[in-house]
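Next up: some structures, all given as structure tokens.
Bear in mind that the values in this text are calculations on the coordinates, not laboratory data. Nothing here was measured: the structure is a model prediction, and the numbers come from that model. Cβ atoms are built from the backbone, for glycine too; each structure is taken alone.
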Structure I
Amino acid sequence: MEYLDLAIQLARNAGDILKHYAAREKQVEFKGRANLVTIADKESEAFIIRGIRERYPSHSILAEESGTAESGDNAKVRWVIDPLDGTTNFAHQYPFYCVSIAVEENGIVTCGAVYDPCRDEMFSAARGSGAFMNGEPLRVSDVDKLAHALLLTGFPYDFRERIEIPLALFRGFLMESQAVRRGGSAALDLCHMAAGRCDGFWELKLQPWDTAAGSVIAEESGGRITDFANGPYAIYKKEILASNGRIHEEMLAVLKLAAS
């Protein structure tokens, strides 16, 4: 698929930009107390957008730092970009961050690429064609009990304003699962679930660029994704529940209990 090929190419090259700045001065700016942006975010995004514009000048682009850009009448195809997912980790030289690029056609994410420059791992998927990591097929885990599951999550940037909800969810899953980890990159969390390295993931208040590529990769690896009420997931929703499918009902039950 030509869109996926370009997404993979741009994600890998943008990852080289992140590697260039990894141990250098990052010119950190604050969009909020816990929401950072660095020169690497900006240069990575500019590089990706330039690459898309050169190939598909009429396509729409939704990117974290520059927002939405429509071109011509062809808004049916939209590129959804996170030039650096895990900026706080990156700013502290904690090696858990990535580049995420997805393509949305007529409201459906059809392909995506997530590149982890620290591990040189390229996760990719096209809808209906399976998910891969460095060319090898991905498959979710076969863990079938929440008590045996390793879960991943993250906290929203504004969690200090209303911490009770994320803490209630965290406590619920901590008590019912084998363990919970908080990595700091939703895109990588979804990819690690796709690779069977964990068994489930949930988070609140994410943006489209956080989950667009990771969600199609997770689904194409056999994963299940819904909202917290077991409704269909869309990248514009503010809550996501992802699992290997086998523990999904148990995770939904925890969410319902924590919200009561």
Structure II
Amino acid sequence: MDLSVNLNKIALLRNSRGSNSPSLEAYANQAIALGIQGITLHPRPDHRHATSQDALSIAALCKGHSLEFNLEGNPFSCAKNSFMGFLEICSEAQAEQVTLVPDTEGQVTSDSGWPLDYRSKELQSFLRSGELRKSRTSLFIDPDIKSLEYAAKMEFDRVEIYTGPFALACRQNNPQAIESECMSIRAVIKRARELGVGVNAGHDLNLDNMPILKKCGLVDEVSIGHAIITDALKYGFEDTIIQYLRITREI
């Protein structure tokens, strides 16, 4: 299981002071030195955390280290003020992976998977654009078979399972809810392997629930940001990254 570190919260903290402190590049380099497999950014049109320029600079940094850059966003987010537009960012960044989410502009976080048949023709057109020719594509989905099969029909290379409900069940320490969520995740993983679709996972994953997630089946990659930054307040950034890597590397 690969670990992709989402640096959006570092950007949010930086933006609160209007300077370049803390530096995304500095934290990216520190995480890379510790052995992570990728970096994730999700620039939104309001630039409340990662900006368009952040996406380009981190993409270049990742390429310099032969590391995966995972660019997340709504494919239909158009240029606005200093936001370049998601398609334009894809074109410039040439990310190793592009993960598409259905976020609305004012949405706090990605809290649901792509709705079935939502703007399918436009989505297909986006996927076939030359800007994505070098990128692996992934669709953010709820943990259900129909969503997975929709992604496969649209010819996505991977899906990213939305793990918010799973994380909530773990946080509430509800055994029945945990098992129900795990059953859904297991079913998606099993079917994805049959269809030849890769599987990523993300949202509210942390040191406590990651070992449970791993029992659901083989996940190619997890993208974690919020929990890493909050854990870094307790353990320090370096020790936190090491703890997450220890979990993802365990067989």
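From I, II, which structure was distance in nm of label points 7 Å out along Cα→Cβ at positions 163 and 211 = 1.5 calculated on?
The structure behind it is II.
Once distance in nm of label points 7 Å out along Cα→Cβ at positions 155 and 187 is computed for every structure in I, II, the highest value turns out to be that of II.
Can you spot which of I, II the value 1.23 was calculated from, given it is Cα Rg over 2.2 N^0.38 Å, for residues 59-122 alone?
Checking each candidate, the match is II.
When FRET efficiency 1/(1 + (r/R0)^6) of positions 91 and 131 (r between Cβ atoms, R0 = 35 Å, to 0.05) is computed for each of I, II, the one that comes out at 1.00 is II. Given a computed value of -13500 for helix-only ellipticity at 222 nm (-39500 (n - 2.57) for each DSSP H run of 4 or more, over all residues; to 500), which structure among I, II does it belong to? Checking each candidate, the match is II.
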